[in-house]
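Chemist: Given below, in the form of structure tokens, are the structures.
FYI, it's all coordinate maths here, none of it is from the lab. Since the model is a prediction, treat every value here as computed from it, not as a measurement.
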Structure I
Amino acid sequence: MGEFFQDMRDAEQAFVESFTDLSNQVHDWAVRKGFWTEGQHRNDGEMIALMHSELSEALEAIRKGNPPDDKLPEFDGYTAELADCIIRIMDTAAARNMPLAEAIIAKIRYNEGRPYKHGKKF
């Protein structure tokens, strides 16, 4: 059992390092592409609205039968829009210096210890 937990810790550490590095790259790209201008501080409400718009586009893809994405036809629209949402989240987390990868691991661990359906009947 101890080896399993060490493997999990190694996987978690690799995730944190990779996710954080990729988030920083995503943010650097967003800056280079003009989504953040010098000295600009985008407000959190705007960033959340942009994330939400990607989720709305994912829902719309499902409503339309989830066809191939128009920009990435090797993926369905639902998958591509979820990817867009995660990219926006990564951009925001890097811009705000949030320890998002660590928070994801902490939430996974916390949720693992919760009761079935968090104790709710439905």
Structure II
Amino acid sequence: MTATRKTATAFAGRWRISEMELWDRDAMDLDGPAFIAFEAEAMGEFRFCAVQGWIDCRFGARDGLPLVEFSWEGADDADQAGGRGWAIIEQDGHLRGRIFIHRGDDSAFAAGREVGQAPPRGRRRSR
């Protein structure tokens, strides 16, 4: 029996990836705007460059800030890919973290809520 998991309210929604350590804007947006999204039941997805992944999340806190750690599977161009990652929501409301491609690159990233994706009211620092 699998227990239903919930996405931490602080993370819910779609975030626009605005910068990455290894790739510039043109590369990040190769297949459309780079993003990471946290959906219901602790799942989600992301896309940047030619990488697309579906994520399985665990939520908590690090140094008093909301934390998500995730594993992912998907594709890097036409090749099957997977890996892991993490992110925190900083005091300024930006999402910052790192994504790892199994047996490949890893890169820091920063993201902001997409237009129309207001932060939840009464956001707590941790779940």
Structure III
Amino acid sequence: MILYSRTIGAKQGFDGLIDAARRLSRRVDIEFLIAGEGLAKKDLAARAGRLPDVRFLPFQPCAWLSDFLWLAKIHIWSQVVDGADLVLPSKLGGILASECRFVIAPALGTERADFVEGAATIVPPADA
């Protein structure tokens, strides 16, 4: 499972994630799970359409969060270029503690990219 679990807003830049899900939609062994709420969730769900490998969940209860983060094989940390150095997501500590792989798409040369170098797979923003 590939997991995104946080606020679903415009600054997350989900284009690459949806493109990746489309490219991998014939793979029955890969599932994208997007958990959270936010102003961009409805639009994101519409863009995902009927992709069989994309599921949406609401925010998960705090009591389950640790176990929930451990379910993922890969975590996604997506961000638009303009939001590249605003803040680190609150769940980054949990993601790192889960020892799961994670993919981040920051602008190169930003604090975000430097912070996770060696701990994450870094791809260009919006790169599926």
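Chemist: So helix-only ellipticity at 222 nm (-39500 (n - 2.57) for each DSSP H run of 4 or more, over all residues; to 500), computed for just one structure, reads -500; which one of I, II, III is that?
Modeler: II
Chemist: Name the one structure among I, II, III that semi-axes √(5λ) of the Cα gyration tensor in Å of 23, 17, 13 was derived from.
Modeler: Label of the originating structure: II.
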